[in-house]
Structure P
Amino acid sequence: MSKMGENILKVGVICMVLLSLFLSWKIWTKPANRSFQDRTAKVKAVVQKKDMTEVYMPTKLFYHHGNGDHFLYSNKESTMTSLHEKIVSLEFGTTRTMTTGQVESLTMQRDLFNLVYPSAIPASLFINMNNLSITLPRDSKNLMFNWLIMSLDDGKLYFVNYKNKLGVEVEVKGNISSITSILDAENNNYVNALLPTDNVAGIYYLADSAKLKTYSYIIATQSFTTFSRGFFNQPNDLFSNEGENLSLSNSEGESLTIDSQTGEVNYFGKLKQSHSGNENSLYYDTFQYVEDMGTSLGNLRYFSDTSNEVVYRNYVEGFPVFGDNMKGCLATTVQNKNVFIKANQDTLQIPLPSDDSVTLVPTQELVDHLKDQGADMSKIIDIQIGYKWEQNKETQQAIDLVPSWYIKYDNNWMTQEELEKTLAKGGQT
């Protein structure tokens, strides 16, 4: 080899070494969180955002048709969605505040249906998010309602808070017959229900036993990037702290931790967007995180709220899911323009065939049994059917959703069995 060739080879080797050193330096000095940024960007591209009207939806339908005291009950989602779409397409007229007597008599009328929300929401929120031309009476502008009743007889819509015996009547015009055809469809899977005058917690009672299927699901564990992308204001340039549990933070003061044992996710940061000037700011402030998570956490629906927190839950076959360590749930708390979010990495993914079922007693029988067990009826805030998230006994990759009566007792949600154990210990929750 000539002298010139050897020099060229040496220069080439030196250049290769220098390039290698430069690339190594870039790798070692580049923050480890850069991989968070790249993966976050890829995830973000496929997220399908939810609309507010998809999340703040009724979860029960009661239809009072014909004679007798029985109502027809269904929790079929497609039926309620169709009824909701018909209602918001109507033409609205004058409104007036209802008296206590009018609210009580309304529920006994024939030819009406009631779309029930899991918890009360502002009537103004319903009107705004559906872009309706309804002006609430001055003395009912802050009405919280959970029953949306429509009379097929006199063509009126009612926002009702049955527990507080408050309501607003709205005159409507439109194609009422098309609504009746939805209600009378054969595939609505109605069961009988009652509204006793001495009912507990202002709820409808199931008149008969209910046989419900147990569902099994393969679960998916969501990547931390799903949560960093959905929650962080600044999802780029995140720093991780070594330890048993994953911990992410950035220079803006945002932080996220994921428990390695339970999968529980906890986030703290500043609100992405503050709606402080809006009368329903809590709902808009919290919903933006549900919106940004898209379908990552399953079929999330509005479930309940307090003065500064809104809870969203997974719904399966029309019933809410309850699990330990925030499984099937997302809770968002807003305080001084800061936000605290709790969720879980594990989400329902693929349903598995199951022939198992559970038979739940009628509501009146449940209430009588709890009374016999020593329950304080004044502490029962709500009763509804829910699915309990349980680990599948055959595989760690699957869970079972077991139907159960859930009772909100002394402000805590418990299954019938859990409440009975609590009562046996003296009623301390």
Structure Q
Amino acid sequence: MTEEGARTPLRRTLGLVPLVALSVGATLGTGIFVVLGQAAPVAGPAVAVSFAVAALAALFSALSYAELAGAVPLSGSAYSYTYATLGELVAWVCGWCLLLEYGVSVAAVAVGWSGYLNAFLDATLGVRLPEALTGGVVDLPAAVVVLLATAVLLGGVRESAAVTTVTTALKVAVLVFFVVVAVVGFRAENLAPFAPAGVAGVTGAASLVFFSFIGFDAASTAGEEARDPQRDLPRAIVISLVLVTAVYVLVALAAVGAVGVDALADSDASLATVLERVTGSAWPATVLAAGAVVAIASVVLTVLYGQTRVLVAMSRDGLVPAVFARVGARRVPTVNTLVVGAVVAVLAALVPLGQLAEATSIGTLVAFGLVNVGVLVLRRTRPDLPRSFRVPWSPVVPLLGLGMCALLVAGLAPATWVAFGAWSVAGLVVYFAYGRHRSKLAQGE
């Protein structure tokens, strides 16, 4: 598999900085800009702790990702790692979960982007888009931002990386601006009672906001477009997770301390609402909403990129049609990108945000759990394999990662489990009807 990846038709142009920007760009924004207002009522002011709990679960898995990214530097992220360690059927299950994780998360973020676009238009022009076009019947702006990101990806990976780096820097600047302004209105009484729902509330909110950490593995989907994947992929994964966690906890504390939980729950564009209430002026909220419009669009771009690269890997193994791995003149998977963009645009237009976020979380947690198992298996079956990074204190850390994933999965709503079960059954039907007979393993290749 590694030798096949070395002969990739994709273009190796990404160094450490664009890889970190890819992971941070795919992560930073999804939870704070979109999901904070939904998680705060579940945990109360302890929602900041919920972000830390979700980050801890992500950290254990991130270390496992880092080891496998250095040992198996391919496009396809967890799918490729599972294929190399646990075999084709389990890899298919993982890949099917990743399709849910990436595709649905793009749609969820696009829906959140629509809310901030409305807030920005209201603050600057005094107008709002018709309710029927922003989630009442169909969410047209959400579909449009997905299609715009698709167009950028078709321009080439170098161009996409440049856009991602610029928008990620803007996103960090906007969130630093938010913390500085929100701290002015910080009131200790807004943090009491700190955890009204106890441990159950904290873990329940952590299950929901875990959705906001999924992007840290985005760099691992660029294994065949990184200049030095063995060195840079593990570093990018760990660095991006540390940066994002620090920002999430600071922003959550500043927001709850400034206006309280109830105010966050009352608005789709919750951070913009915080600044407006703290300052009594519209311009800080306008600045934040403008930054969010650009910043959340970058999340759509980077996660959509990850989705297409997972499909490249699955197609190359014969589990999905070969057209998804076909590379066009600009060294990008053209048909793959067009199909993914169209499907996600429809999903973003028609499905509500809350359902999208929880469906993403369960697919993510299953994939992360399999990556932790993959580290344990590869340590046993191929101890001689060169690794540029090794998970410390193995097998304890991978087992903790697996356990945290199981804990957070257990905190998701029954309806989410039903939806995931239906998705899994559909995936197995596709595998046994198509992939099992057409895969490279079945063909003896």
Structure R
Amino acid sequence: MSAAEQQVNEYYNKLLKRNAGEPEFHQAVAEVLDSLKVVLSKDPHYADYGLIQRLCEPERQVIFRVPWISDNGNVHVARGFRVQFNSALGPYKGGLRFHPSVNLGIIKFLGFEQIFKNSLTGLPIGGGKGGSDFDPKGRSEGEIMRFCQSFMTELHRHIGEYRDVPAGDIGVGGREIGFMFGQYRRLTNNHESGVLTGKGLTWGGSLVRTEATGYGCVYFTAEMMKEHGDDLSGAKVIVSGSGNVAIYAVEKAQELGATVVGFSDSSGWVHTPNGVDVELLRDVKEKRRARVSTYVEEAQGATFHDTGSIWDLEADVALPCATQNEISGDNAQKLVDNGVRYVAEGANMPSTPEAIEVFRENGIHFGPGKAANAGGVATSALEMQQNASRDSWSFEYTDQRLHHTMKQIFRRSADTAAEYGHDGDYILGANIAGFRKVADAMLAQGII
């Protein structure tokens, strides 16, 4: 074992003890530290001044109670979180997730990933994440509004356009951002439009922000396929999920000539051998907020399945766009057996370590989430630019900026992997490229 490997292993063992009961955070850190063993062997100065330890410790963690009143007059108490992980490159930037699975470990994993994702965009934004264990499913609009207002009553103390700029994530869309922004204005007497991104187009939002994560994932996939002499035209694609990211990944993949043969939600999955009717899917999920089985009732040639897995389908490309750890080692092997050659993560860390090992062993070209799903935060940063200049860009111009950014992210990941002797390992390339920019800024700014 080299000195760099020993040093990283010793620190990781300490991190496990200091952050007990946070498996998602452990998983995210382990992946990055594994890549950094290569860096420290070549560039040992990155171990100076406790850099790795400081990088893995959030600058600030805020946990607060969120009391809210349901329509029947009952008082409920949820828990809110904001983890401000690293601001070396700029104000903290990262979404808010409302889901019953949310806990501190999940928010820390998401915030840690966000550091490197934001760094890869090349834009001046740091890493953070937040959310609540509130479950918006089945709640009325009035209940959601009251919850968002209570959540922002505490959160507003910790955010600002030059400090921390939240956005949406699972369970937080344009409606929730609107309720929170309204409460922020009410509390601060300040129309600080750059304090949240994902806003409505008539009050500071950006065109393409809704589509950005899904489009960006497909743009990254197209670059990865181009690198290996392929393209999306004529390819069969699986997209897990049917939320915002998945819908627009489906749309862009089919615009580029692919056939999306399946999508899913938590109730089951849909086989669409002739492709997806995107307008119907958007209507079912965004307007009616219904399950994917409703899509099957109205679409031609689609079938709904509540057993088995969407990963059982034959395809060329898989885009996991639902949630963390949705692809197990067994799922990954099934993808390999069914002909998948490219996987790009539209969600945050949707592939388990076992799945990634299967992909590596079988030569699958793999785009990690911190690179492939960076389009959302990149376009959020573009929204911040428009807010700062009191400007509004066209859809075409903003999409062009997004496309260019995703090309750059792929190029940085690919070139960095090759520089360190691991050509084609986009996980290692993305981790190291994201790390070096943040690390150089941290070293330049001193021990803070």
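When FRET efficiency 1/(1 + (r/R0)^6) of positions 190 and 302 (r between Cβ atoms, R0 = 35 Å, to 0.05) is calculated, the result is 0.55; to which of the structures P, Q, R does this value belong?
Numbers: P: 0.90; Q: 0.55; R: 0.15.
For FRET efficiency 1/(1 + (r/R0)^6) of positions 190 and 302 (r between Cβ atoms, R0 = 35 Å, to 0.05), the value 0.55 is produced by structure Q.
If you rank structures P, Q, R by distance in nm of label points 7 Å out along Cα→Cβ at positions 94 and 382, which sits at the top with the largest value? Don't skip to the answer; put the middle values down first.
Values: P: 3.6; Q: 1.1; R: 2.3.
Answer by largest value of distance in nm of label points 7 Å out along Cα→Cβ at positions 94 and 382: P.
Between P, Q, R, which one scores greatest on distance in nm of label points 7 Å out along Cα→Cβ at positions 166 and 198? Kindly include the intermediate steps, with their values, before the conclusion.
Values: P: 2.8; Q: 5.2; R: 1.0.
Of structures P, Q, R, the maximum of distance in nm of label points 7 Å out along Cα→Cβ at positions 166 and 198 occurs in Q.
Given a value of 1.07 for Rg/Rh (Cα atoms, Kirkwood Rh), for residues 174-309 alone, point me to the structure among P, Q, R it was derived from.
On the way: P: 1.11; Q: 1.03; R: 1.07.
Working through the options, I get structure R.
If helix-only ellipticity at 222 nm (-39500 (n - 2.57) for each DSSP H run of 4 or more, over all residues; to 500) computes to -23500, which of P, Q, R did it come from?
On the way: P: -8000; Q: -23500; R: -15000.
Only one of P, Q, R returns -23500 for helix-only ellipticity at 222 nm (-39500 (n - 2.57) for each DSSP H run of 4 or more, over all residues; to 500), namely Q.
A short reminder: the numbers here are calculations on the coordinates, not readings from a lab. What you are looking at is a predicted structure, and each value in this text was computed from that prediction instead of being measured. Cβ atoms are built from the backbone, for glycine too; each structure is taken alone.
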